[in-house]
Structure 1
Amino acid sequence: MFKERAIVFIDGNNLYNGLKACYGIDRLELGGFCKHIIKDRLLMGIYYADANFLQNRGKENYNKQQEYFADIKRLKNLRFLKGYYNSKTNPPTEKLADVFLATNMVDLCHRAQFDIAYLVSGDSDYIPAVDIVIREGKKVMNVYFDNNTRNSYNLRSHCQGRFKNITATIAFQYKWTQNTNPEPCGSGDSTSIGSPV
């Protein structure tokens with residue numbers, strides 16, 4: 001039986017801010033979460049884009065983030081796409097992470113690496129990439145929140161009606177907690193940016 005191939009593209013900072021605003025939690029256990037959202041499709045990979053917090057703006061938050069990054073880098077087929085924060089702006093602004101995610105989604109589409117992309121973000125900056133992927137005959141499922149606090153109305157309107165809501169039930173079911181020990185089953189090597197899944 002044919003199974004659609006899925007790749008999950010996660011805007012880490014966008015997801016982090018949405019979780020905090022909507023449910024008061026900050027991160028998800030990505031292995032279980034990704035399997036949940038793709039259902040019976042074949043998970044080909046997870047592309048996760050984020051940037052290190054600036055240590056001088058909060059050591060505790062930085063340390064917790066680094067522990068989380070270490071955890072998710074153990075996941076099979078996860079590619080970590082590393083951006084950075086521009087400390088010259090006030091407040092500091094994240095750079096490159098969303099560009100890495102968008103360009104990888106388009107590149108992998110052109111190389112026929114997936115049938116459906118799951119885009120976990122509410123950022124309308126991804127619209128041009130989504131439009132290209134759909135034009136090439138692939139599907140895009142937008143995964144985000146659906147309330148007045150955080151939503152993806154502009155982005156999801158380009159996904160041909162494909163949308164999955166991150167409800168409170170889902171968020172708390174897959175809430176990440178510190179000192180978890182996921183089974184090491186992949187390198188998560190950040191040097192593999194842009195490599196085939």
Structure 2
Amino acid sequence: MAEQNKYKEFSDLDLFRRIQKRESRALEELYNRYSPVVYTLLKKILPDEQTANEHLVAIFSIIWEKIDHFDFEAGNVYTWIITLSRNYSVDHLRRERGSEIASLPYNDDYENFYIIPQLDNNISTLDVDIARSSKSKIEKALTSLTDAQKFVIHLAYYEGYTVDEISNRLNIPVETVRNKIMAAMYNLKDTLIR
């Protein structure tokens with residue numbers, strides 16, 4: 001029991017370091033810490049709970065297998081896990097609907113390039129507690145968007161549509177889609193900074 005409790009005291013980055021050393025208890029603690037937020041994201045992206053549950057297990061398996069792809073200097077565990085979860089789930093949606101990317105075989109090279117996050121070192125480091133405490137501020141920022149901005153952000157982030165696919169789906173010019181996405185991102189950034 002004392003052994004398991006010690007893992008609760010570790011930071012996210014310390015857990016990643018221990019996962020890199022193949023300590024399964026560190027992965028167990030990471031799962032306990034992150035599975036609620038990852039599962040919530042998966043349910044927003046994926047069509048049903050069974051698929052969300054399967055992806056939850058797969059994502060933590062990928063963390064275990066691909067931990068060496070994590071940038072320990074940047075140390076942005078939260079953003080890496082959330083981005084990994086989003087990438088993996090959106091890839092599933094794209095393959096289900098037969099997007100162009102579906103023709104590529106899902107193998108290690110594909111996973112390393114398209115699924116494993118390559119984060120910019122300038123991204124601020126978050127952890128699950130900071131993210132939870134920012135939830136109301138983020139929700140407020142989202143309400144500042146127009147319905148059109150919310151919709152294109154939803155299509156891009158949660159449904160994984162490319163700008164070209166959104167343009168075709170909504171029957172509007174690609175440049176209009178880009179402008180709506182950029183305006184939405186600027187509005188979100190502006191509201192979050194205040």
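Coordinate-derived values only; no laboratory data. Since the structure is predicted, the reported quantities are computational estimates derived from the model, not experimental observations. Cβ atoms are built from the backbone, for glycine too; each structure is taken alone.
Figure out for me which of the structures 1, 2 the number 11.7, 35 belongs to, where Rg and Dmax of the Cα atoms in Å, for residues 15-62 alone was derived from the coordinates. Don't skip to the end; give the middle numbers.
Numbers: 1: 13.9, 43; 2: 11.7, 35.
Among 1, 2, the structure yielding 11.7, 35 for Rg and Dmax of the Cα atoms in Å, for residues 15-62 alone is 2.
If helix-only ellipticity at 222 nm (-39500 (n - 2.57) for each DSSP H run of 4 or more, over all residues; to 500) comes out at -20500 when worked out from the coordinates, which of 1, 2 was used? Working shown, then result.
Working: 1: -10000; 2: -20500.
Source structure for this number: 2.
For semi-axes √(5λ) of the Cα gyration tensor in Å, the calculated result is 31, 21, 15, so let me know which of 1, 2 that is. Intermediate values should be presented prior to the final figure.
On the way: 1: 24, 19, 18; 2: 31, 21, 15.
Derived from the structure labelled 2.
Quick one: relative contact order in percent (Cα under 8 Å, 6 or more apart) came out at 19 when computed from one of 1, 2, so which one is it?
Source structure for this number: 2.
Match the computed value 0.45 of FRET efficiency 1/(1 + (r/R0)^6) of positions 31 and 151 (r between Cβ atoms, R0 = 25 Å, to 0.05) to one of the structures 1, 2, and report its label. Can you show the working numbers first?
Values: 1: 0.45; 2: 0.15.
The correct label is 1.
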